[in-house]
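Student: There are structures below to look over.
Here, each number is a calculation from the coordinates, and none is a lab measurement. Keep in mind it's a predicted model, so treat the numbers as computed, not measured. Cβ atoms are built from the backbone, for glycine too; each structure is taken alone.
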Structure 1
Amino acid sequence: MPSAAAKKPAKAPAQKIAHARSAEPVLVKGRREFFKYRDLGVAEASAGGMRAQVMSASQGMSRPTGWHYHECDGQFIYIIKGWVDLEFEDGRTIRVEEGDSLFIPGYLRHNEIRTADSLEILEVSTPGVMGTKRCEAPAGFKS
């Protein structure tokens with residue numbers, strides 16, 4: 001009987017290796033004017049299964065982003081440099097600092113309210129396309 005290692009895997013979507021070089025950044029348009037977005041090539045390489053990018057800013061937010069949610073299965077962030085304060089529809093405000101990570105379930109309403117002047121975030125989401133929709137502030141919050 002053949003071993004499990006000898007079996008060929010079921011046919012998966014056509015995926016390939018993505019190597020994003022910091023010396024040759026691929027900058028793309030993003031959701032916020034104050035961020036620079038560097039695409040890491042993961043959406044294309046994963047056949048749309050996931051997206052990864054580095055968001056960076058050299059000046060803090062001048063005002064909160066406003067309440068919104070993301071049309072996705074989930075969004076994961078890892079703070080490379082700086083910090084960001086987010087408030088969530090359940091009433092929590094969380095500061096995510098350098099070295100911290102945060103998973104935000106898809107469709108969860110939130111608002112980015114403050115950032116460090118210098119900020120760099122690795123953001124990963126599934127699937128590879130993530131929509132952003134503005135929404136009303138939850139009861140008890142200001143818009």
Structure 2
Amino acid sequence: MKCLFCKRGDTRVLESRQSEDSLRRRRECEKCGKRFTTYERIEATNILVIKRSGARQLFSREKLRTGILHACEKRSVSAEQVERLIDRIEEQVRKQRSGEISSERIGELAMRELKRLDKVAYIRFASVYLDFKDPEDFAKALAQVHGRK
């Protein structure tokens with residue numbers, strides 16, 4: 001594995017942890033001494049996402065990550081927390097027996113996970129996903145966060 005910082009190919013594994021669907025390795029570069037984490041995942045079958053327009057496209061973990069990271073911008077949410085959140089969403093997506101899932105369902109899963117993680121990130125994500133049009137939409141979402149109807 002090449003070092004992410006100095007690009008040298010000599011890294012050593014400090015620690016490995018196995019989870020249900022991935023292998024996490026903590027690595028250290030032999031040259032520069034910097035540490036980083038890698039994840040190994042089994043490449044599963046492709047899942048098709050059914051968009052609101054009816055078009056279908058392959059599920060993209062990167063596209064999900066981009067949306068989640070944008071919602072978590074300038075929040076005290078670590079990269080590791082984001083990765084675990086994305087792992088949980090992807091696990092639910094991959095459980096679909098039909099090999100297809102609606103973009104609405106993915107958005108619901110993301111909102112549920114963000115609501116648990118960071119309420120401000122949840123509101124940010126919801127404002128884009130639910131296409132808020134006016135301040136009343138924000139007020140409704142805030143009421144849901146606080147358990148009011």
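Student: For distance in nm of label points 7 Å out along Cα→Cβ at positions 15 and 87, the calculated result is 3.9, so let me know which of 1, 2 that is.
Tutor: This figure was derived from 1.
Student: Can I ask one more? Can you say which of 1, 2 returns 4.0 when distance in nm of label points 7 Å out along Cα→Cβ at positions 23 and 71 is computed?
Tutor: Of the structures listed, the value fits 1.
Student: Here mean count of other Cβ atoms within 10 Å over residues 55-62 was calculated and came to 11.5; which of the structures 1, 2 was it taken from?
Tutor: Here the read-out was taken from 2.
Student: Of structures 1, 2, which gives -14000 when helix-only ellipticity at 222 nm (-39500 (n - 2.57) for each DSSP H run of 4 or more, over all residues; to 500) is computed from the coordinates?
Tutor: Derived from 2, not from the others.
Student: Ok, one more. To test your reading of the models, identify which of 1, 2 gives 15 for relative contact order in percent (Cα under 8 Å, 6 or more apart) when calculated.
Tutor: Here the read-out was taken from 2.
Student: Taking distance in nm of label points 7 Å out along Cα→Cβ at positions 39 and 63 from the coordinates of each of 1, 2, which one would give 1.8?
Tutor: Only structure 2 yields this read-out.
Student: Then there is this: Quick check for you: by distance in nm of label points 7 Å out along Cα→Cβ at positions 31 and 127, which of 1, 2 is greatest?
Tutor: Biggest value here belongs to 2.
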